[in-house]
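Listed below are the structures to be examined.
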Structure 1
Amino acid sequence: MKYPPYQKYKSSGVEWLGEVPEHWEVKRLKTAATYWVSNVNKVSADEELPVRLCNYTNVYYNNQIRPNMGLMETTATAEEIRRFGLHTNDVVITKDSEEWNDIAVPALVAESAPDLVCGYHLAIVRPNQRTLLGRFLLRSFQSRAVNQQFQIAATGVTRYGLPKGSIGEALIPLPTRAEQQVIADFLDTETARLDTLIAKKRELIEKLKEKRTALISRTVTRGLPPDAARAAGLNPYSKLKPSGIEWLGEVPGHWEVKQLKWAITFQRGHDLPSEDREEGTVPLVTSSGVSATHSVSAAKGPGIVTGRYGTIGQFYLIQEDYWPLNTTLYSINLRGNEPRFLRYMLTHLSPLFLLNAVKSAVPGVDRNDIHPTKTSVPPLPEQHAIADYLDHETAKIDRMVVKVEAAIERLQEYRAALITAAVTGKIDVRTKH
């Protein structure tokens, strides 16, 4: 939908803002709001009073703050409650972040309570209700034009912080309070509509991923669907037999049921002293990816690696020769099986790896616990056929996921542009169109 511009504009006097509607003002935030930075931490003390604490993540992941949203329960002093208690229509913003573009992410306090307190790494911005509406201020912080001022003002290298003074120095376009109400109502309606569309597309992505997982699980335990089996020259109606494993159920009668260690074996990677590394052509695979290429005695590709810690249950197929660099990795001995099929099989078994990992204080996979796991293994020609089929079918699902993700990105970009256009006066939303 296209929205018309205002009839008359004037120069804002600000290069990045350009023209604004003739009857609007452009003011520094400190003239229309008060602001201060919280220092209330999460640690409770016996001599303090119970509070519900609005934390960084509550602001970062929500547009609105309410007392009943499952906030952290802790304590604060009476003075902290007085100074940092949140009021309805306050806007809370992220003051510190590991990323500069996460500075000044806002949330509106839609409902308050006497024990609702703002936590550390956040700033409270309280608008003067005579001239500035909290709902409009929320959208101003969300607009690119206003928010970029805070991102530029943030200081730091590995962690960024917004100086308190920079909050008040930010310039904001300021229509009349009545017009702010109209703009806020419009944006509430339009962003809710867009958010609903985005949520539905995210649900679609989850369903596609569930379909992908179910497809892999079904195929590596029961074999190819009849049409795909027939096309591959296989028996499309193989008789099933009990696997003897409760969670696995029945499997094709000609498949072997064996312990994992007889199908594949997990081998620890090896630490390689830096002085033994020379520039070459063999990739060194670490827990964080491929680090470099060196001349070493390589494992022959293709192969599969997985993490003993951290990336538990994730399996990576490497098509070329490689060297598993350190002992945080398992390199998998394929024992002559089709590596693509094995990766799909292991992906199906990944929940067992995750369950096994939580047994220890530091989650990690012990190959001695995994090797006795029983699974079913088809003959090698059928492994090739299953791998080809799953490569083709999962690629189709993956392409659909990419398309839906691109659609979400476009909706989010439109949402951001709409907010910016409305709060900077580039479009007139005062009448229905």
Structure 2
Amino acid sequence: MNVLDYLKKEEIVELGCDLIRQPSLTRQEGPAVKFAKDWFEDQGFDEVTLQEVEPERNQVIARLKGDGKGKSMMFNGHLDIDPITASWEWDPYEPKVEGNRLWGAGIHNMKSGDAAMMCAALAIKRSKAKLHGDLIVECVVGELQGGVGTAHALKEGVWADMAIVPEPYSVDNILTKCVGVHDFAIHTLGRSEHISRMEESINAITKMRKVLDGLDEMKFEARDPDLPGAPRWVAGSIIGGRNREYDLAGPYNIPDFCTIIVDFRYPPGYEIEEINERMKAMLEEIRAEDPEFKYEFEYPIDPKWRVGGMVMPPMGVNPNSEVVKLLKENHKKVTGEYPKKVGAVPPRSYCGNDTAHLAKAGIECCLYGPRGYPDEVEKHVRIDEMVTCSKAMCLTGYEVVTKMKTS
């Protein structure tokens, strides 16, 4: 039998639905981790390990063991999901299948990829083929914090010759280059008074307007021709109120503390130190023009924000590397044609992901995963792309771990 005979579409969809049902916001991944651990154990994987990334915060790594005579393959996916938007019209943790769409919280980023890679690994196990290299399946936490889970696994010695990360960039693409991700906070400080005495106050939120205008006016030159839209940045979160706890109970008081969190995406050629210094220079220009302007620049960012956590550097892998060539050929076997794009694929390459840490550790890696249709893409995934992804990953993983190394 062909290894794909052991891969079932209905099981991929069912596993995707089960993963949707496990709430797993960043730092709250416990239910999904427990589910994945139980699933790997129920399926009889050779080795299932819980890694404690932080106190009482685990991730799961499963392994099919080879005899050491071949190369190893890693499938890596994160279980933490993006915050839920206000526009959901039903329980986001209750999956829905409508035609070729699977809807649910986190299915886009990236539980569809998790289901695809887990089922791909299961098919390889079911084939009972003799493995010469290990197949490692990592269900990590904290990718949305800069990849703290994958970095922890590497620190603990979990390594492979090759890796595929099924992030939601579409199976039409194999990505080998992405930007780095840098998060920091800026605080403005004011003086709080009751609205009746507002003339005596300094409004921290009003002062933050100057920072936002300054961010909009900043110029950073592109330094990588493959990524002409980078650097790019956004102040994606803001909160203000009275005192450093942002007390919102007294809107009649002028706010004396305001915070924005900035996400900055940068190409090769930039360093964190340069970005920070240019940001501080912009803030100093505001202070020179406004004696009442006071600020604090926060980096590293406080873990309480559930963002950042560590540097996620730019990623670049040779598009002619072995793992890319194998995946490209296996995609053609599954679909009848090659992926449309291989290499840097803007705007997908303006995303950060765990390949940043894998590539830095010397693992030959790439990105290839299921995506949805353009409308409401972050709420659903295309089922046919889940199946294509799982099949191509299965064939590639099988080819790597069943082949003996040549001397």
Structure 3
Amino acid sequence: MIPRISLSAAALGLLFPLLAAAQGADAPLTIAEAIRHATTVGPAAALAAGRRASIVGRARSDAQWANPTLELRRENEGAPIPYDDFATLTLPLDLTGRRFALRSALGAARTRAVADSVATALGTEYATAVAWWESWAADQLARFAATQAQRFAELARYDSLRAAEGEVAEATAVRMRLEADRARFAAARATADALHARALLAALVGRDDPAALVLGEAEGGDSPLPDETTVLGAARRDHPLLAAARAAAREAERRQAAESRGALPDVGLSGGYKGTGGYATATFGVILTPPLLNLNGGNRERSTGERLIADAELKAAELRVVAEARAALASARALDEGTAGFDGGFAERADLVASAADAAYREGAATLTELLEAHRARAEARSAGVRGQTDRALARLTLRRAMGASALEAK
């Protein structure tokens, strides 16, 4: 006797917690909402602000004007002769212009910091958008796998009854039960994959319970692709990494100029008051710091090396940005061509084939092998449809990132 198999909707809810948790949870999370949470509530905003402040703060430390020196001194205290009082103020002048060059480098550092901050924010946007699409795809596949498991369980129960009545061979019922068990295991794995995908999304949007997230409807992913001229022009103009590399090259150039002036003697003015023997007199002087022992050679060599590195990184960034933009556009076009026809009717036709096979099998007009092949074809078509839509969307995200644009398309 083949044992009866029952897999109700309630049992499915217990077996697949992702589907059960989706009922009565928070409002559906769209891509736009996910990105907004990730860039405001999540740690990305603080990270971007921290990186900007760190870069600008280091540059400001080097470019600060030197503080004046105030000296108050008394001499001959306790001696048989009258004591002398001194009040002297010394002011560095920076006649070499080194501080001006460093302050010019500070401006470039600010530009680099802003570009770096934008790159950090955009990176979070794209990571969140990719995580949303991967979660959506995993969720769709998990839901379909659960439905498939339920259908196979019903067929296995149906065949167990037929085998008990002698209408089909017991081996057929055993085979159907094995297929039902395989489908149940596949559904459990798909649910686990969906939960792992949601865990990454939950962390990005500042949530700690992946199962509590409910995804909204998929939007975008089918927008028209721009031409190559538009893509390359935007990449060269707007890409934040390229902007940061340009600013870093300018900053390195100004720092090299500043350190080269460190080999020149600096000048300071000194003036003040002197009281001695009951007389008040004025003092003044010029202070020189001749580079006799320290010609600033180490800093000059370092700044030269930093400029060579910055120029090389700028060239590499220009090549990388253009290459990535070309590749992203070509990839998006290839995926559009490869997924042509993956519309709603694509999955519906696969469902019709599987439903027809079900009906034919119950009437004895189709074999078990034909039934299983029809269901596998349906599963592969559903998976291809979901992955095709997801891959098109991800390809457009990659293209927009290569162009330096926001992950959210303008409405």
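None of the figures in this text is laboratory data; all of them are computed from the coordinates on show. These numbers were taken from a predicted model, which means no experiment stands behind them.
At-a-glance table
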{"read-out": "Which of 1, 2, 3 yields 17, 38, 27, 14, 4, 0 [P(r) over Cα pairs in 10 Å bins from 0, in percent, for residues 41-88 alone, calculated]", "value": "2"}
{"read-out": "Read-out Cα extents along the principal axes in Å, computed value 79, 56, 48, structure in 1, 2, 3", "value": "1"}
{"read-out": "Origin of the derived value -12000 (helix-only ellipticity at 222 nm (-39500 (n - 2.57) for each DSSP H run of 4 or more, over all residues; to 500); candidates 1, 2, 3)", "value": "1"}
